[in-house]
1. Between structures I, II, where is relative contact order in percent (Cα under 8 Å, 6 or more apart) highest?
2. Which one of I, II has helix-only ellipticity at 222 nm (-39500 (n - 2.57) for each DSSP H run of 4 or more, over all residues; to 500), as calculated from the coordinates, equal to -15500?
3. Of the structures I, II, report the one carrying the highest value of mean count of other Cβ atoms within 10 Å over residues 19-26.
4. Ranked on FRET efficiency 1/(1 + (r/R0)^6) of positions 35 and 67 (r between Cβ atoms, R0 = 35 Å, to 0.05), which label among I, II comes first with the largest value?
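Throughout, read-outs are computed from the coordinates displayed, never taken from laboratory work. Fair warning: this is a prediction, and the values are worked out from it, not measured in the lab. Cβ atoms are built from the backbone, for glycine too; each structure is taken alone.
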Structure I
């Protein structure tokens with residue numbers, strides 16, 4: 001199965017398909033990317049922080065169907081500008097991947 005999510009970033013309209021469920025290698029890659037970004041410290045630039053997240057994001061994405069976006073998508077050609085749109089896209093993807101983590105966890109209230 002997969003989870004298709006719709007971009008909320010005007011610069012890159014369309015959809016992204018995330019693996020669902022995530023595999024152990026995907027979870028580990030995403031967690032490693034979050035850890036690497038966190039270890040950069042509080043004085044890191046947004047661009048460096050977002051670049052550190054990319055390996056984990058890319059590992060969890062099955063397909064990109066975004067307008068004005070490179071094909072294929074990789075670390076070397078992931079758009080870094082416009083900076084606000086790029087940061088918004090990365091933030092949205094991180095949020096959606098974290099949602100997959102939450103969907104796999106049992107509800108402690110049940």
Structure II
């Protein structure tokens with residue numbers, strides 16, 4: 001499938017690069033990351049490097065009859081701002097995880 005505009009919500013509105021978003025979809029979370037769903041030009045987004053997107057995968061209708069079957073956190077790693085580039089506006093993301101060493105050092 002493709003990006004659905006109404007399913008991306010800005011949870012913490014901060015300066016670009018410091019915002020936290022939630023994206024609800026029936027698509028597999030890995031497909032959302034790999035397909036390049038988020039595009040600043042096509043979808044009129046203001047995502048910037050450093051923004052966090054929490055992706056929630058639903059088994060059926062989002063917030064309706066579906067249940068949550070998966071989730072992941074994506075961090076925006078690059079935004080192609082050059083309109084002459086091959087894919088202008090594309091937003092590159094990567095899965096964000098806390099290393100176990102960091103967690104254990106906080107305990």
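1. Max of relative contact order in percent (Cα under 8 Å, 6 or more apart): I.
2. I
3. Details: I: 14.1; II: 18.2.
Max of mean count of other Cβ atoms within 10 Å over residues 19-26: II.
4. If we compare FRET efficiency 1/(1 + (r/R0)^6) of positions 35 and 67 (r between Cβ atoms, R0 = 35 Å, to 0.05) over I, II, the biggest value is for II.
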